Structure 1
């Protein structure tokens, strides 16, 4: 079977293996939490990604302020916070979008035979080990005092959050033909630019450079 014919049949069945493979390749190529660029001013691509993410989450009005924290500013904020990495406004929006993707996966029987997902009752599960992210290497970067300098506990929390977002991103991409544009992929663009989106609320977007 030619690649063209195979792709045509996949599209007729609602399969999105090509798009998902491209997404996984992008994930694999990200130099997670490397501070080589030491950005202080986000690029236009970051502004576009933030705007798209906010639009796809349905947040109105959009936050009016963008703050970019330097390395030490971010560390102080996290270490002084009683609930570091908490995102009380943003989190429910993310979870609601993931639940939409999970429901579409189940209803469309897209998880049947899919090596990335498993079903437990009415829940969709994904092992983080199937994502092309070298977790030990990422943790080492996060705790390295020359880089982010996080405690082991905070580093693990940040990695867990990242893995959840990537899992939600892949889940949505699998059923994007029924749900529309992926609200999680703009987060990948921000990481590709060397930044971390720490929090988002009705008033501000907080990036860590």
Structure 2
């Protein structure tokens, strides 16, 4: 996470964190079971009876999708794709909350946001700097969740200590999404306003360059 950055997380369908997935299933009302080290999703409120088959299972953080439903009618496959998109959306939000709250950020709703067909949710994670002489101690990082579970972030000025915490949370998000953001592709730098060019703690490649002094 850098100052003045836009970043996109793409969901790898083969990777899911079990703890986050359980919370997502609970949010959606899906039926799941834990068998030893495997998490099985047995029902996604779909119309078709799977006759005891699982929809997907997660061992460690590796996802296996049951081939059962791919042998069925095209309509059923489409229905499940819509279900899995819903799962990805909830999974994305739970991932963001889990990782950013674990390093001290708090959730803030975007009351002005109106969902669209593509953008289904938007909110902020808020952090407060404890650095000496830091005048702008409040940081809000914007998160927009797309209909397929992808996440777009947007940041402006971030004090160094908050920057480090955001970096930690973003790295864990990369792991939970099973993807790696690339500089210049998923990670895009914004122009730094003149008033911050001597103040921002970030270089053009997002690396920190100063020493923290906590008050």
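Each of structures 1, 2 was scored by distance in nm of label points 7 Å out along Cα→Cβ at positions 44 and 196; the highest score is held by 2.
One of 1, 2 was used to compute helix-only ellipticity at 222 nm (-39500 (n - 2.57) for each DSSP H run of 4 or more, over all residues; to 500), and the result was -9000. Which label is that? Write out the running numbers ahead of the final one.
Values: 1: -16000; 2: -9000.
Structure of origin is 2.
Comparison across structures 1, 2 (criterion: distance in nm of label points 7 Å out along Cα→Cβ at positions 20 and 148) gives the highest value for 1.
From 1, 2, which structure was relative contact order in percent (Cα under 8 Å, 6 or more apart) = 40 calculated on? Don't jump to the answer; show the numbers that get you there.
Values: 1: 40; 2: 29.
So the calculation was done on 1.
The greatest value of mean count of other Cβ atoms within 10 Å over residues 60-67 among structures 1, 2 is that of 2.
Which structure, out of 1, 2, was distance in nm of label points 7 Å out along Cα→Cβ at positions 28 and 124 derived from, given a value of 2.2?
On the way: 1: 2.2; 2: 3.0.
Answer by label: 1.
Readers should treat all values here as calculations from the given coordinates under stated rules, not as data from a laboratory. Remember, it's a predicted structure, so these values are computed and weren't measured experimentally. Cβ atoms are built from the backbone, for glycine too; each structure is taken alone.
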